[in-house]
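Where a number appears in this text, it was derived from the coordinates with a stated rule and is not lab data. Please read all numbers here as calculations on a predicted model, not as lab measurements. Cβ atoms are built from the backbone, for glycine too; each structure is taken alone.
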Structure 1
Amino acid sequence: MRLRILHVTPTYLPAVRYGGTIHAVHGLAKAQAALGHTVEVYTTNVDGPGVTPTPLGARVDLDGVGVTYFATGLGRRLYRSPAMGAALRRHAADFDILHLHSVFLWPTLAAARIARRRGAPYVLSPHGMLVASLVRAKSALVKSAWIALFERRTIREAAALHLASRREAEDLRAFRFDLPPLAVIGHGVDAADLRAEQNITGDVATAITGGPFVLAFGRIDWKKNLAALIEAVALTPDLRCVIAGNDEHGQAGDLARLAARLGVSGRVTIIARQIGEPDRSALYRACTCLALVSLNENFGNVALEAMSHGRPVVVSRTAGVAEAVAAERAGVVVAPEAGSIARGLAIIASDARAAEEMGARGRAAVEKRWSWTAIAAEMVAHYEDVLR
């Protein structure tokens, strides 16, 4: 069956500052298109305080996906877009299924309402945003009110919910929603290009030539638990760490001061900016292992990216991808606290052969199970179940 699929998401490429969700949605959409389905995306042109340099209201082809960007109006913080709403009212019924991404934001609310009125089934992916501890940590009153007024119905009347891991499903059940059918389908990863990179930027070149290092890659955010990683470095003699990613909330300075206070400034390098190619692949290729030690992570695609480069991973048990890492014996699963992280890193550092074998198993697992082609086929099969 060839499906007509519409993804609705608040932001999209080239707004990569928003991290893994952007890449996850595009990876899925382009792989579905490559399988022969008609795939479109409705999104806004929001990119931080600015906008993406994309045309508005006209379909743009991006890797075989038809992407339409819409301007926001009043309520920009919620990504409210009257133009997107009008397009959804005109075209929602033209698609076999809608796939809505994120919660607590206007595009999901509007798309769900319109889909219900048009009789169009929708699948909802919360992308790790429905975690009780995270709701309490930031804008708790606003989010609780939003859940009561809107999100409960959006969830209850979805044809299905897509969760990236069993961990995310457990977090969701804690809310005691009336739940539709759940589908646990992980994210995928593109095959790694293992050729030597050219034109690496100076800060990355300096970081990777300073000797063996552990890599922490992704947004610099309190949820990523990077302070505990720096504390683990302080507990592990001779260990060097490179932290690389967008610092949207200005936390890199706090981490640098922590490293100085612990006496490990010389062993902690922070590259606080958006990392694109070829720098991204260069960091993966050069690192000894990846450390993903988040306090909570619905999945953790950077672990798969490291595995695709043949690198072992040290991952917190509070990350959804930890189950896959353990099952494939592709790294070490730790508690999200400094002592446990330090012990996990020491396991990798102390046995080069074992680390190499972990990396090889991880790469093989990614090629077999976690390619975007495999994930897209699994998601399409789920859509077909919903439509029966």
Structure 2
Amino acid sequence: QLYVVSYDNKFWIPGIRFSTALTITNDKAMDFYGFNGYQSYFDHAMVNLGKDSDDMYFYTPKYRIDRLAALFKADLIGRIADSPLQWEAGYHLSYFDIDAIDRDKINKNKDENKKFPASEPTLYEQYRQWGIISDDEADGGLNSTIRLGLLYDTRDKEGAPSRGVWAEAHLTMAPKWLGTSIPYYKYSATLRHYLPIVDRDRLTFAYRLNYEGSIGKDTPYYVLPYITTMGQSYDRDGMGGFRTIRGLMRNRVQGLDMASYNAELRWRFVSFTLWNQNIALGLNAFSDGTMVTRAFDMSFSRSEADFLSREEYLSARSEYDAYMDRGLDSDRPHITVGAGFRFIMNQNFIVCLEYGKPVGKYHKQDGNGAFYINTGYLF
């Protein structure tokens, strides 16, 4: 369930753009595949077996959590003199309530042999048992943050640009004195570049480069999936999905620092006027990619005193070692490719159909691809 209320106004405050949004998501089966990309092994074989075999229960809940997220933001953007440079300032408030999945709800209306058993721990439950997710942040928390940024914008138009640069750099500060449960500081930088190959928007090459970083090592795990944004857009989960890496499983890649790219060729193969409306049809081919560049700490952080017996401690340690042995020692690039179709009306109303699929040596750990129906361009 996703609820969004947003407002954007360029004229309410003279010379300043005001954007605000409230988003609430209540997801009883939110994707959770662990941290640091391929360092956290996704058992695709067991997931497929659970779907295809009558002798195996559904394994997908292994990689799910119950998460309620409420996010509010208010941003101001103003131009610096008559240059393309603009300043950004905003206040962002978010609250996360996280728990393990409710097995009764997950198993509702399923055949007995397909129910996810209580004896099978979810990855989130294992991370808690092993101390990868600490007790003080496991259930979520409150984030009260100030964001500051600089924006450079020379796009020819906002909705479907065909030339120009759109670059941003942000600093997010969430100090304890502002009400944040676990204080943290993050930074981000994004470059978007639009290059016309054939004039009049007929053929355009566009790419986006993004880097999300944490200052220090104390960033709580529940803010790692979020990509820093200001202005019209609101914070969304990443990496994976229509707004980040198309074709990649949602939240597959999480780490203290992450780098990503999107590159696509946009072709408008027909343009015409219908009922005084400017209509265009377009195709695009793309490749997206991401990778963790600085890892979240996945050390076993429990002592024998945290368990009821030495046998339980040794069992948990053995399961942890086996899990870590299946993953890579560090992340590798997660690459997807795909194509899409666009219906464009008056440059600002855009309906898109896109399909993306993971490729590469470890592509099976990134999912089977995804088809999207949405609005606008990715960037």
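Match the computed value 23.0 of mean count of other Cβ atoms within 10 Å over residues 35-42 to one of the structures 1, 2, and report its label.
The read-out was computed on structure 2.
Please state which of the structures 1, 2 yields 19.7, 62 when Rg and Dmax of the Cα atoms in Å, for residues 107-322 alone is computed from it. Write out the running numbers ahead of the final one.
Working: 1: 19.7, 62; 2: 22.8, 77.
Of the structures listed, the value fits 1.
Please state which of the structures 1, 2 yields 0.20 when FRET efficiency 1/(1 + (r/R0)^6) of positions 59 and 227 (r between Cβ atoms, R0 = 35 Å, to 0.05) is computed from it.
Label of the source structure: 1.
Ranked on mean count of other Cβ atoms within 10 Å over residues 123-130, which label among 1, 2 comes first with the largest value? Don't jump to the answer; show the numbers that get you there.
On the way: 1: 24.8; 2: 20.0.
Structure 1 comes out on top.
When mean count of other Cβ atoms within 10 Å over residues 27-34 is calculated, the result is 20.0; to which of the structures 1, 2 does this value belong?
Of the options listed, only 2 reproduces it.
Out of 1, 2, choose the structure whose coordinates give Kirkwood radius over Cα pairs in Å equal to 21.5 when calculated.
1
When log10 I(q)/I(0) by the Debye sum over Cα atoms at q = 0.15, 0.23, 0.24 Å⁻¹, for residues 235-306 alone is calculated, the result is -0.70, -0.99, -1.03; to which of the structures 1, 2 does this value belong? All intermediate terms of the calculation are to be shown ahead of the outcome.
Numbers: 1: -0.59, -1.32, -1.37; 2: -0.70, -0.99, -1.03.
The structure behind it is 2.
Computing helix-only ellipticity at 222 nm (-39500 (n - 2.57) for each DSSP H run of 4 or more, over all residues; to 500) gives -12000 for which of 1, 2?
1
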